[in-house]
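Peer 1: So, here come the structures, one by one.
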Structure P
Amino acid sequence: MIQRMEVGDLDRIVDLERLCFSSPWSKDDFLYELNENPFGYYVVLKVENRILAYLGLWMDEERAQITTIGVDPAHRGKGYAKALMEHMLEVCSSRGVKMYSLEVRVSNRSAISLYKRFGFIQVGIRKAYYQDNHEDAYLMIKESEENECVSVQ
């Protein structure tokens, strides 16, 4: 079940952040997103009432930027990230979003593959984007279907 992230979820989310990322967000980072960021939209995916995955984004009238997506390493490969992406696209589309963006580590092949399956394309590189090891990030974007250009051959 996918539902909005709540403050009571944050201990588990912070634990998952530490399992998933070498530069995890803090509880304060998530508190800001949930309580103060008017553009933040954060959800959790629960199975048998246990949070196994989560996704966050910033959304305005026409754009959405995925800020984080994490899946418990013990539960990867079960379609949870796919379900979160589908949910995010559905919510954003219903709110008129036309352009999506994200940054992803150049070494994160599984995430890049997931994003490509959802129509994201690499449009740039952010040099030394990650603070922990100065790894580059790919900038990837996706335009909504009604916003895509049709090429004529």
Structure Q
Amino acid sequence: MRKFLVVLDDSSECLNAMRFAAMRAAHTGGGVAILSIIAPEEFNHWIGVGEVMREEARERIHAHFEVFAKWMRDKQGIDPELILREGEAVPEILAQITADPEIGVLVLGAGNDSKGPGPLVGQLTRASGTLPIPITIVPGDLSKEKLEAIT
């Protein structure tokens, strides 16, 4: 089964990327893999404090994931999988794509402010010529109705 890989982070554009991936998966008989990456610099503290912070980050990720997963199950009939990785975002995304041959499309949300589309979109589009799968970039301010129309 072809999976759409979406990155779960704290960005506002993440919502449209999730919606797009779930709707496309529902319409094409695919699945959704949601990748959340815990950055290593979050835990450069004493070992005990770092472990507590890591566990708190995992709990936040699971809570955030459950909101998206419930919507995907209830509205789209898709049961997404959660993948947690620790490290720098781009290398971990590329490692996940390599590790799972069922991933067929990377879906990213693009920011719509003056800072540009976001660091992941910028870095991954520069590497897009060497990626083994296509990237779909979903505008962060695209309406729910427009998303439904194009998926």
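Peer 1: Out of P, Q, choose the structure whose coordinates give helix-only ellipticity at 222 nm (-39500 (n - 2.57) for each DSSP H run of 4 or more, over all residues; to 500) equal to -8500 when calculated.
Peer 2: Values: P: -8500; Q: -14000.
Clearly, the read-out refers to P.
Peer 1: When mean count of other Cβ atoms within 10 Å over residues 81-88 is calculated for each of the structures P, Q, which structure yields the highest value? Don't jump to the answer; show the numbers that get you there.
Peer 2: Working: P: 17.6; Q: 15.0.
Top value of mean count of other Cβ atoms within 10 Å over residues 81-88, among P, Q, belongs to structure P.
Peer 1: Taking relative contact order in percent (Cα under 8 Å, 6 or more apart) as the criterion, which structure among P, Q has the greatest value? Please list the in-between numbers first.
Peer 2: Values: P: 17; Q: 33.
Of structures P, Q, the maximum of relative contact order in percent (Cα under 8 Å, 6 or more apart) occurs in Q.
Peer 1: Here is a follow-up. Assign the value 1.2, calculated as distance in nm of label points 7 Å out along Cα→Cβ at positions 17 and 97, to the correct structure from P, Q. Intermediate values should be presented prior to the final figure.
Peer 2: Details: P: 2.0; Q: 1.2.
Source structure: Q.
Peer 1: Something else about it: For mean projected area of the Cα convex hull in nm², which structure out of P, Q has the highest calculated value?
Peer 2: Numbers: P: 9.9; Q: 9.2.
The structure with the largest value is P.
Peer 1: Sticking with this one: Which of P, Q yields 17.4 for mean count of other Cβ atoms within 10 Å over residues 25-32, as computed?
Peer 2: Details: P: 14.8; Q: 17.4.
Clearly, the read-out refers to Q.
Peer 1: Something else about it: Figure out for me which of the structures P, Q the number 1.01 belongs to, where Rg/Rh (Cα atoms, Kirkwood Rh), for residues 33-88 alone was derived from the coordinates.
Peer 2: Working: P: 1.01; Q: 1.10.
It was calculated from structure P.
Peer 1: If mean projected area of the Cα convex hull in nm², for residues 73-136 alone is computed to be 5.7, which of P, Q is the source? Please list the in-between numbers first.
Peer 2: Values: P: 5.3; Q: 5.7.
Of the structures listed, the value fits Q.
Bear in mind these aren't lab numbers, they're just calculated from the coordinates by the rules spelled out. None of the values given here were measured: they were computed from a predicted structure. Cβ atoms are built from the backbone, for glycine too; each structure is taken alone.
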